[in-house]
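Alright, structures below, take your time with them.
A short reminder: the numbers here are calculations on the coordinates, not readings from a lab. This structure is a prediction, so every number in the text was calculated from the model and none was measured. Cβ atoms are built from the backbone, for glycine too; each structure is taken alone.
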Structure 1
Amino acid sequence: MVIDLTPLSKWLVQSPNQVVAVRSGEQILTREFVDRVQHWICALDQQQGKKWAVYHSEGLDFLAILFALWQLGRTACVFGDNRPGTVTQLAKGIDGFVGEFPSLESVIGKPATKISRIWHWFIPDPDFVAIEIFTSGSTGDPKSITKTIAQLEREIETLESLWPSEAGSVVLATVSHQHFFGMIFALFWPFSSNRAFESKLCEFPEDIIHRAKLYSRFSLISSPSHLGRFNPSLDWGSISSSCVYLVSSSAPLAKEDSIAVGKLLNTQVREIYGSSESGAVAWRVQQDILLDAWWVAIPRIHLEPTEAGTLSVRSPYLGEQGQLVIPDRVEFNAQGCFKLIGRVDRVVKVEGKRVSLESIERLLLNHSWVKNVHALTVERIRIETAVVIQLNQAGIMQLQETDIKSLIVEFKEILSEHYEAVVLPRRWRFVEEMPFNQQGKLPLSNLQALFDKSECKWPQVVGKQLIDGKLILQCYIPAQLIYFDGHMPHMPILPGIAQLHWAEAFGRKWLPVRGRFGRLEAIKFQQVIRPGYMVSLRLDFNDESKKLSFRYESKKGVHSSGRICFE
């Protein structure tokens, strides 16, 4: 069945009869959405100003606010989050705030309770600036990007021509509509193609399964940060036959994650390449038989390499300039497809020497133990290079046999073949997953936070496995832990109470542990755990008895074990 798109600019005038959104199975129809737009217009009508900041956690209200602003001839300024620091940083030039801004007193937080007058809908001018987006970029400095309503409509038309929508399917998302990718794929496109979207975000994999079961057919809009955390032991089989398609963007998806998720949901993962400024410009599907899938241009998009080896984009939804250069280095093949081979704008100075952070990442990523890596600089007495590494399964197994210091020595030897000793990374962090934000981006601030001199209360979790409902965590014990302070200062050991606290906390985070702490059973502390140890924490929760079994072990043997009982 071919679906006719309803342009965003004409939607209120035409008011097509459709299910606009759903909330855990509850349907929101056209009449209710139009009524909600009317109420938001009445709340905003008497307010002055052309540029209004918009934030709302629910997709339905976010969309209604946008349509209300457009009918009033105002631009929606979309922040990635509503944290006080973000609001303060981006408030300059904003005339008002509408939606959820708890740090502000002067904000239009709710729609009007009554409709003071019936609004007669009109079609906005195609060149009307509908939204202004603020992105952080790799430097953390906010960048403003504007989009006309015609640009938005052209991108939706292009996506629909490439992947025709399936009538009756519901769109779920793990990425926020406050981010441009989520806004287009999880709101604007389904809204224009007569498909319902789930108004609430799926924050956890369990949310996806629970909500997908409510609908006969669904599509999922996600990102590598979410897809990489899918637990294969969950009940994916109950929804795999109803998945229409799965889209991932914000960053390239690891091939192993793409294949694994595709098998769980019985579909291929469509990866989208682009940016908030360019929109979607290319796509790919990774497969077992391919060493590395090439990116293919989306219809109506012209891509070619620049003289500097970066990517030149010509697109009908780029606005007046029509052309943009993305600072990714690319390699094209004879068919016009390309591969990404790194960024060009991440050269820093350390000890007076120029260092390519991208080059450090590439060298480390070539190692058979590394799944993901990000290099950055941190400022101590001087500027130092730092590295955050996510190990793959082979790396985690190697870590169990040796220790983190041995891994760092090996990684430094690789880098020392290319860089002088003074610029080699001095700070290393090993993580189970990268600190992505809700939009699936990896802000510089999140990486820098891993090196903050705050109180250290937790081990570094560098690996996680869920096998038949049992959790295995690979944990590095840093010397900076507060539990070592004053606890046998000449021979520091990890207190038993800290081991119990970690076991309970990680059990509640990754296993279905519920209830209040009751008592301890069969507790044994057999060997001490010292700074620098690499230990495995094994957790198993029995739902019937409400008992969490734990065991800390390393190559030295079992350190402690027991059961935590809940009521």
Structure 2
Amino acid sequence: MPAHHLNPSSNRVKIWQLAWPGYLALGFISLLAIAVLSALFGQSEHGLIGFFTLFIDIISDDYIRHITYFSFLQASLSTLAAIIIAIPVARFLYRRQFWGKQYLLKIFILAFIMPTMVSVFGIIAVHGRQGIFNDFFSLFGFERSTYLYGLTGILLAHIFINMPFSARIFLNELENIPPEYWRLSKQLGLSEWQIFTRIEWPIMRLSLPSLASLLFILHFTSFATVLTLGGGPSATTLEVAIYQSLKFDFDLPKGASLALLQLSFCLIFTLFLHRFSNQINLLNSIGKGGMRPKVNSPLSYLADALVILILFIALLLPLSSTFIKALTQTDFSILMSATLWLSIKNSFILAVCAASLASIFTLSLLLSKRALKAHNIQNIGYHMFSSIGNVILIVPSLVFGMGLFLLLRNHVSIFDYGLHIILVINALMALPYILKTLEPAIDSMAERHQKLSLSLGIKGLARARIIDWPTLRQPLGRATALAATISFGDFGAIALFGNDHTITLPMLLYQSIGAYRSADGAIIACILVIFAFGLYAGIERLIGGKYVKT
């Protein structure tokens, strides 16, 4: 009998039996989010009733007005710069076939999921006072410049991280252009400019609203980059101000108020992103090119040379300089440091546990959603199962950490349980990514196998073993590996709750940068990259099996 024909009591029991893992995960995440928000409102200078006076403070308080303005400024400029550079890069990758193209596309992914502190170190190695650029220009008598710290450094780091990601999104759109478009353009004799304006740009701009919204959120909530490269009060964002109010000033009401202000902005941005979420296809391009006519004009080769130069300066140079700096060191005493090995151990524990927890949450939510859909039940829970993961976009990790600190500080020793708190935050932070990776695979599996499973009476553990596991193994391996890599390189949560006993590799690298120990920093950065992607490859192979395609 269909679920909607049952009496209410039987209906509730049936729904619970079908989707109890999802409801447990949903309940845990929802209750935790509500508790965090309650703690923030309770500690805020304004409280719940006076929440809207926060926006009045933006106008009346010089400090809040400045950090809010700078938060929007750096996020807007970073998003604009990443997209403007990504467009010619994507066109270059689409219209040219060359040796190493597939490796370059893998480097694009590497830059996006690389631990942020490693990206920051690479930017410093190139643009810092003792960096490659200053070394080069000093040969010609120029004084060493400190242009890096401030808005310039923040933009350079954000371009390094998110320009390759944007280029891959645009490349994916270009690869979906129908072949008949190119045959028609050849018959009409369209120029390169006409091809761009009439064929390529209309296709590329389909993903522009969602891509720009996502990048803006990532830049607006950027923490490690701004903290390290901001250079002072003039380049402070809301995220950094929250950290400073808790870590240095211990002004809890001020920190809670800033966290709520940050939260309100993120809510608006996330709703805007959700409006366009169905128009973006993440990281699916394979660099196959298309039937686009070859371009052999001198101007096109000049444009491609300029793109190659931009890629070298913005991406390849910061990436390679970190390894070069580490390999040319003469002092490797840091490798004997007990602190280094403790940070490696803590990073691995956090990464594996957070990825496992995120995977359990995700499978519970998505498989429960599948079970409800199979019985034509589309209630509130059904819709919440896939959207609850976006809570971390609405509540950034630093804001979540601030709320947990306020919630737990009178009940437990915060720093004794620091690793446990960081684990939960990192697991939630990975949820949007792992949900995006697994949801299409589970939907596709349900579409192909649901009716056959029901007709054969295959369910429960038998279905999991015979159908679900072989089908989901590879996407689950990729999703879990991604979650582990994100957690391994996270700096936001550890910056709040870290101490000498809970130190991780990103925190150790931050300390080395702050103490101007560039030799140690280069070695730590290389270790961080090698272990992070070794962890990714290991988990993907372990879960996904021998024939995982990356």
Highest-scoring structure on FRET efficiency 1/(1 + (r/R0)^6) of positions 89 and 241 (r between Cβ atoms, R0 = 41 Å, to 0.05) (candidates 1, 2) is 2
Re mean count of other Cβ atoms within 10 Å over residues 113-120: value 24.9 computed from one entry in 1, 2; matching entry is structure 2
Relative contact order in percent (Cα under 8 Å, 6 or more apart), calculated, reads 9; among 1, 2 the input was structure 1
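Going by distance in nm of label points 7 Å out along Cα→Cβ at positions 329 and 433, which of structures 1, 2 comes out largest?
Values: 1: 3.1; 2: 2.5.
By distance in nm of label points 7 Å out along Cα→Cβ at positions 329 and 433, the leading structure of 1, 2 is 1.
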Matching 0.90 (FRET efficiency 1/(1 + (r/R0)^6) of positions 81 and 401 (r between Cβ atoms, R0 = 41 Å, to 0.05), computed) against labels 1, 2 points to structure 2
Calculated from one of 1, 2, helix-only ellipticity at 222 nm (-39500 (n - 2.57) for each DSSP H run of 4 or more, over all residues; to 500) reads -6500, and the structure in question is 1
Distance in nm of label points 7 Å out along Cα→Cβ at positions 369 and 409: greatest across 1, 2 for structure 2
